[in-house]
Structure I
Amino acid sequence: MDPGYVDRLVELGILRPGQDDAFAQSDVLRARWVHSLQAAGVPLEGMAAAVRDGTLSFSYLDASAFDRFAEISSTTFRELSENTGIPMNLLKVVREAVGFAEPRPEDRVREDELSVVPAIQLQLSNGIRPVVIERWLRVCGDGLRRIAETETDWWRSDVEQPLLERGMSTVQMLEAQAEFGSRISPLLEQVLVAIYSGQQEHAWSQSALEDVEDALERAGLLSRLHRPPAVSFLDLTGFTRLTEERGDEAAAELAETLAAVVRRRSQEHGGRPVKWLGDGVMFYFQDPGEGVLAALGMVEGVATEALPPARVGIDAGPVIFQEGDYFGRTVNIAARIAEYARPGEVLVSQAVVDAAGGTPVTFSGIGAVELKGVSGTLRLHSAQRTA
């Protein structure tokens with residue numbers, strides 16, 4: 001930032017140079033944060049007055065918890081692109097993944113962004129397409145953003161707020177939470193790496209299974225029964241009306257209970273939630289029969305938790321996977337079937353019935369149905385557990 005702005009921070013007492021007018025490492029972060037607060041509309045003079053009278057302090061930024069926040073390097077995005085051969089558009093996505101606005105070529109690269117570069121170089125040198133790397137970076141950024149925002153939410157509600165309620169001043173609270181943050185931050189990073197490694201094991205094991213089966217099939221040593229994957233949508237009927245009556249906090253509790261029920265049932269049957277839709281969830285199942293069993297368990301589980309009745313629609317067929325989500329006609333049809341289903345009903349397409357042979361489920365045909373947004377008619381069936 002402009003040296004004149006730094007001089008102004010010193011004049012106001014927000015920055016205090018040490019011996020030989022040298023600044024500490026934490027002063028860099030202090031200046032950046034104050035500059036950001038001012039840009040967000042907080043008056044600089046007001047912050048300075050609060051610091052002078054002891055109402056506010058930025059000394060908590062000296063805690064080790066904040067050492068992880070990167071500095072800005074002397075390298076511009078244009079220079080980095082020229083030196084590494086990485087396309088400028090791909091480098092811009094790196095900044096988006098970190099959570100900042102799209103940079104200009106003359107903007108300088110952050111140190112944490114530089115640490116992403118070796119992985120991109122290796123990917124490109126091994127023939128991975130830039131568009132694929134962009135998708136991966138965006139998914140990384142979106143997933144980690146949600147983790148950081150959720151973490152910050154519970155930090156404010158369960159760390160900072162209780163300290164204030166115990167009678168601490170804002171300055172005391174900020175110091176106390178920073179000390180706790182310094183102790184827990186390394187442990188939170190361990191949690192992220194451990195869960196990521198576990199998720200990799202699941203995904204890589206599935207990929208290895210497909211590789212082995214493909215090899216055996218090509219050698220004539222395996223005859224597989226090919227089944228298309230299934231997509232299902234579950235939603236709670238009357239959820240909107242209920243939240244209007246009970247309020248947002250009750251709605252959040254309902255959504256949390258729903259998530260616990262359906263996540264457990266989907267995992268038991270080899271499925272996974274793809275995205276959460278407020279009053280519902282979209283799932284992907286490699287085996288349509290298992291998807292039906294999971295759906296029946298979800299409907300039953302929702303009922304036992306005294307939630308509004310659930311309804312589920314399932315279709316089987318080809319899907320397109322992109323940026324952590326699934327797309328295609330199968331997805332659209334499953335969503336429309338869910339809208340058509342009655343409360344407490346699991347409704348499936350003929351494709352699901354054809355692919356679910358051997359599953360302990362009874363299907364009752366309800367005939368050909370016209371669905372909104374779907375051309376022609378579809379034969380639908382209601383699923384029940386086989387007695």
Structure II
Amino acid sequence: MVARHAICRYTGANQRNERKWGFSVKFSLAYEMQRPTLDDHAVIEETIEQCILADEMGFDAVWFVEHHFLTTFSSSPCPEVIFGALSRLTKNIRLGFGVVILPYHHPIRVAERVAMVDQLSHGRVDFGTGRSAPYEQTGMGIDPRFTRDMWEESLNMIPKIWESETFQWEGKFWNVPPREILPKPYQKPHPPIWVAALQPATYQLAAEKGIGVMALGVNAPSVLEPHISAYRETIKNATPVGATVNNQWLSSCFGLCGEDDKAAKELCTQSLKTFFGPGRPYFQDQQDVYSKLLDQWGGVPEHLSQNFSRYVEVQGVNGAPSSPVDLSGGNALAQKIWEEFDAETLAQRGVIIAGDPNSCIESLKLHEATGVDQMQFLMATETVGHEEVMKSIEMFGKHVIPAFR
């Protein structure tokens with residue numbers, strides 16, 4: 001395993017370790033299992049070392065994706081396997097399936113594997129669910145038209161598998177004769193259930209079903225705030241799929257903490273733009289990608305709207321649109337503006353949590369105002385190397401997390 005990074009020595013004059021903001025949010029890390037030069041063994045070893053350090057530094061959870069066929073993008077096809085190792089190498093940090101792609105698996109196998117990890121970890125599992133995208137679905141022989149219904153049927157089955165001594169089911173996609181299914185989860189009645197959500201319709205669906213939202217679209221907190229409020233209101237009348245209601249909202253962003261404020265922001269911005277760059281997996285088969293991203297990031301900044309004033313009509317105050325940005329030049333123009341979106345603006349809007357500890361704290365306060373329950377950071381990408389990630393985890397643990405505890 002790679003040697004641990006030396007303890008960082010941030011000595012900023014305005015450290016705020018002693019100031020408490022009353023922020024009850026939890027802190028977590030997301031893993032696609034990327035690496036600057038993809039090497040299966042190295043990325044596994046580095047990821048494990050980062051997760052062990054995150055546990056020691058007070059992070060609340062790590063979340064692992066399930067991706068297939070994205071060989072230059074993700075090396076995480078089977079989170080339950082790496083969780084088997086982490087269940088014994090960590091003590092407190094929760095292990096989040098972020099997410100299990102339910103249409104790919106028989107619900108019994110999902111229930112068994114999640115319950116086994118929950119037993120191994122003494123009840124530290126969070127169960128995120130989703131249905132992926134057409135490129136991966138078709139590779140698995142799954143018709144994308146059926147995945148919403150498959151996800152919903154599987155979601156209804158799994159809590160009942162955990163809660164029943166003898167389970168049976170007759171459905172559209174799966175039929176199970178009476179069977180006893182073991183193991184049961186360590187957590188009673190079962191692990192918290194979540195869904196990956198990229199649009200308001202899914203936020204609403206999650207609230208109706210009484211499950212947590214994993215807002216993975218990388219949005220400015222000002223964009224998410226009304227959706228969080230609507231979710232809180234709707235979930236009061238939920239018909240839960242499980243035995244309990246999981247009234248939690250997770251917001252995802254890119255994060256990086258370093259001693260050099262400007263350098264950390266710039267590296268984090270490069271990581272964000274590389275991740276969402278042209279031709280990347282998350283954008284396959286999507287239209288108007290960069291116009292949507294600009295909206296998610298809070299609209300075209302005033303200085304960029306001035307630079308592109310010949311082509312861009314921006315409504316609202318200070319460049320924050322009251323309706324979707326009107327880009328007469330189409331998606332190519334939107335991409336050009338997106339490429340010039342600067343690191344400082346992204347940090348000021350809370351799209352990234354980056355910079356020195358004071359900057360990270362200031363950006364996190366924007367999310368505090370939305371009432372979010374958990375902030376999830378993607379730090380380890382092909383753009384950000386292992387040493388930078390280890391230093392960032394350490395600085396979050398020493399300087400940022402204590403400010404909110």
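If we compute distance in nm of label points 7 Å out along Cα→Cβ at positions 354 and 370 for structures I, II, which one ends up with the highest value?
Numbers: I: 2.4; II: 1.7.
Largest value of distance in nm of label points 7 Å out along Cα→Cβ at positions 354 and 370: I.
Quick check for you: by mean count of other Cβ atoms within 10 Å over residues 122-129, which of I, II is greatest? If you can, show how the numbers build up before the last one.
On the way: I: 11.1; II: 22.8.
When mean count of other Cβ atoms within 10 Å over residues 122-129 is computed for each of I, II, structure II gives the biggest number.
Using helix-only ellipticity at 222 nm (-39500 (n - 2.57) for each DSSP H run of 4 or more, over all residues; to 500) as the calculated read-out, with -12000 as its value, let me know the right label among I, II. Before the final figure, lay out each step's value.
Values: I: -17500; II: -12000.
Computed on structure II.
Going by Cα Rg over 2.2 N^0.38 Å, which of structures I, II comes out largest?
Values: I: 1.28; II: 0.98.
Answer by largest value of Cα Rg over 2.2 N^0.38 Å: I.
Have a look at I, II and say which one yields 0.05 for FRET efficiency 1/(1 + (r/R0)^6) of positions 26 and 178 (r between Cβ atoms, R0 = 25 Å, to 0.05), as calculated.
On the way: I: 1.00; II: 0.05.
The read-out was computed on structure II.
When mean count of other Cβ atoms within 10 Å over residues 106-113 is computed for each of I, II, which one produces 16.5? Write down the numbers at each step before the final one.
Details: I: 16.5; II: 19.4.
Attributed to the structure labelled I.
With relative contact order in percent (Cα under 8 Å, 6 or more apart) computed per structure, which member of I, II shows the largest figure?
Working: I: 11; II: 23.
When relative contact order in percent (Cα under 8 Å, 6 or more apart) is computed for each of I, II, structure II gives the biggest number.
I have 13.8 for mean count of other Cβ atoms within 10 Å over residues 42-49, calculated from one of the structures I, II. Which structure is it? Don't skip to the end; give the middle numbers.
Details: I: 13.8; II: 19.1.
Working through the options, I get structure I.
Read the figures in this text as sums done on the coordinates, not as results from a lab. Predicted, not measured: the structure shown is a model, and the values here were computed from it. Cβ atoms are built from the backbone, for glycine too; each structure is taken alone.
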